[in-house]
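We did not get these values from a lab; they are worked out from the coordinates using the rules stated. Owing to the predicted nature of the structure, the values given are computational and were not obtained by experimental measurement. Cβ atoms are built from the backbone, for glycine too; each structure is taken alone.
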Structure P
Amino acid sequence: MSLFSTPFDPARDTALVTGAGKGIGRAIAQALIGEGVRTVFADVNAERVRAAISASSKPELAVPWVGDLARLEACDELLVAAHAALGEVSHFVHSASPPRREADHALAVDRKTWQEMHAVNLDAGFHLAREIAKRLIAAKQPGSFLFLTSLHAGTPRNLPHYSTAKAAMAMLVKELAKSFGRHGIRVNALVPGAIAAGGFVADASLAKHIPLGRLGAADDLAPMALTVLSNNLSAYVTGAAFVIDGGLSLTNWFEAPVLDA
């Protein structure tokens, strides 16, 4: 039997995906369903959740949940709902993030927008991961967590609330990986580049700066997400950040060489 034929155990593995109504979160949640993993689709928008589940290959394995993770009370409500539906949550994916507006630069972003960006990305991610981990540790069960950060965790984006939230998440991944590792809980990050999904509309001209020659799509991240989440495929991987950007982060002021055939 191929190693890749059984990345998950449908009888044991369960998942909670935030931001599952759109973009990368939706693609990952749908991919988990496709592998037979019962999955909570959590999002702030009910219509998006319904659409994401109905478009899944096995919608009967999906559990919808709608709420605003900027509120700590909503995070607790999500945990109650997830554990009631699934028992222990063995796989946690944090993809939820408020929309970005190009107008929210350093002199324009208001306090509410700043706080909401950090609350959903960082505060909710930490709270959900910690509470899920507590139950797994008590039950002596392994787990695998995945955070969606960004290339802009390490380089400016002209959106300081977004870049600083993602930078903090990148360190949170390392902190949690170090703390939870001895309990069999792995924590990693995916680092997307220019992905045309989730409300981000990139200028098509950006493709000329990407070595692979095109913008990314949400489905480009799902295979790597499942590989990293799988305890069968990535059992010795934790505290890592996997860049999926078509080579965009290789761009600098030097042009690529012209190669003779």
Structure Q
Amino acid sequence: MTEELFRDDGYLRECEAGIVSVGEHGIVLDRTVFYPLGGGQAGDSGTLVLADGRTLAIADTRKAKDEQGQPTGGIWHVPAAGQDELLAQLQLGARVTARIDWERRHRMMRFHTTTHLLCHLVPQLVNGCSITPEYARLDFNMSDPLDKEQLTAGIARLVAAAHPVAVGSITDDELDANPALVRSMSVQPPRGTGRIRTIRVGGDELVDYQPCGGTHVANTAEIGAVVVSKIEKKSASTRRVVLGFA
């Protein structure tokens, strides 16, 4: 099991950790600030700094799985290519500093929070999502047209309003009693721990509230200038909204 520090604090940039395993898919640590690919959000990259100061470049982060493809509770820190000699010297139990590429992560935090603002502006179910450092997109289950300028103006208004963004949780039973909280048709909230992580945008004025495991900024003002760069008709029942930085 890997302790997922990013779940409670998306602003943590590094942490001390111990090496649990080293395998063909990556390095598992006992705790990490690296977010693994999931929920539409790309996995983090960064470095593992060894005790002697040498650094191992991490190109991606994935959820560890067993031979049957089932999650193990660990997280694979996937090394960049060309580091075989250093990898061969890693020792189980050795202490490292896990350090994410903060600029890259922060761009995804800004985009991910913006997708929640889009869910407020377009009150339709979502059937696809992708969040990268360069762009983000949401696919809405709808046939009506969307206006790019109108959505960009709506995002700017919500950003300027400086709404707080808070991490919380609900029980499985609470979600079962209010299934409309789930906006995604393609990704279901993970169950099994008894608690489901939520993101709330807005204080007294609720903007968006739904289960979400991704990393987010603490206030919409931190998003900055994000625009709707493209709207596409992907099918008769799907409208894709693509976001970019202005």
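Ranked by distance in nm of label points 7 Å out along Cα→Cβ at positions 17 and 225, structures P, Q are led by Q, which has the greatest value.
If we compute Rg/Rh (Cα atoms, Kirkwood Rh), for residues 49-168 alone for structures P, Q, which one ends up with the highest value? Working shown, then result.
Numbers: P: 1.02; Q: 1.10.
Ranking P, Q on Rg/Rh (Cα atoms, Kirkwood Rh), for residues 49-168 alone, first place is Q.
From P, Q, which structure was Rg and Dmax of the Cα atoms in Å, for residues 97-160 alone = 13.6, 49 calculated on? Computed on structure Q.
If mean count of other Cβ atoms within 10 Å over residues 121-128 is computed to be 17.1, which of P, Q is the source? Don't skip to the answer; put the middle values down first.
Values: P: 22.6; Q: 17.1.
Derived from the structure labelled Q.
For which of P, Q does helix-only ellipticity at 222 nm (-39500 (n - 2.57) for each DSSP H run of 4 or more, over all residues; to 500), calculated from the coordinates, equal -10500?
Numbers: P: -10500; Q: -5500.
Comparing all candidates, it corresponds to P.
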